[in-house]
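A.B. asks: Several structures are given next for inspection.
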Structure P
Amino acid sequence: MHEIVIANKIADEIHKKVGEKFNEIKLVRIGLGELAGITANELCDVLGDLYGWDVKIEMRKAKIKCKCGYTGEPKINAREHDIVFFECPSCHSLPEVLEGNSVVVKSVMV
């Protein structure tokens, strides 16, 4: 169900940018962080089903910063339906996410 909320937020942002051409959209390119709470398949499916768009996903690696001094890619322990469990690969603490947890519309083709 959360994927519909995410898809509708994406559609709202696109609608603000393209206005009346919204119903003419053919292709949407999206940058998807590996720590985002949705998978590429879920996002493609829901946007295709709701809006009929062809969706291309560009996966973005995550980058974290930990209090132990580590900066780099996280250790991903599990990926559930709407959450990603990850930790610092150095000390196993919960680090700060610097990048790779967002969903970004890169381009729209009408």
Structure Q
Amino acid sequence: MKIDLNNKKFKTQSNTNNGEVSDETIFRYSQNENIIWANYDGGQIIKGNLIGKLVNDHLEFVYQHINKEYELMTGKCKSYPEYIEDGKIKLNEFWQWTCKDCSSGKSTIIEI
């Protein structure tokens, strides 16, 4: 799937209970060819970033952020993009913490 995330903003639509992003979290994506990166903040997140790559039909990335408890949180994610009505992009994400309990979860973010 050919996708362009450069200069796109996303907002969390849903997340499992063990996740920290919420509908107050905004992601600001950049892309250069198959390399993607983003900064994010809002809600429980003071400051975060991710970096990764496009792999066939999905994104693979690692992320890190500082939450409001001043904990450094890290994880990895596979994200599957799809186009929704009005041409916006939705990212269906399957993630896992690489810190604390190493639990997994699922979130969805949508372009705003």
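Rule-based calculations on the coordinates, nothing more; no lab input. These numbers were taken from a predicted model, which means no experiment stands behind them.
A.B. asks: A value of 35 was computed for relative contact order in percent (Cα under 8 Å, 6 or more apart); which of P, Q is the source structure?
C.D. replies: Only one of P, Q returns 35 for relative contact order in percent (Cα under 8 Å, 6 or more apart), namely P.
A.B. asks: Could you figure out which one of P, Q the value -0.34, -0.97 for log10 I(q)/I(0) by the Debye sum over Cα atoms at q = 0.10, 0.20 Å⁻¹ was computed from?
C.D. replies: P
A.B. asks: Tell me which structure, out of P, Q, gives -8500 once helix-only ellipticity at 222 nm (-39500 (n - 2.57) for each DSSP H run of 4 or more, over all residues; to 500) is calculated.
C.D. replies: The read-out was computed on structure P.
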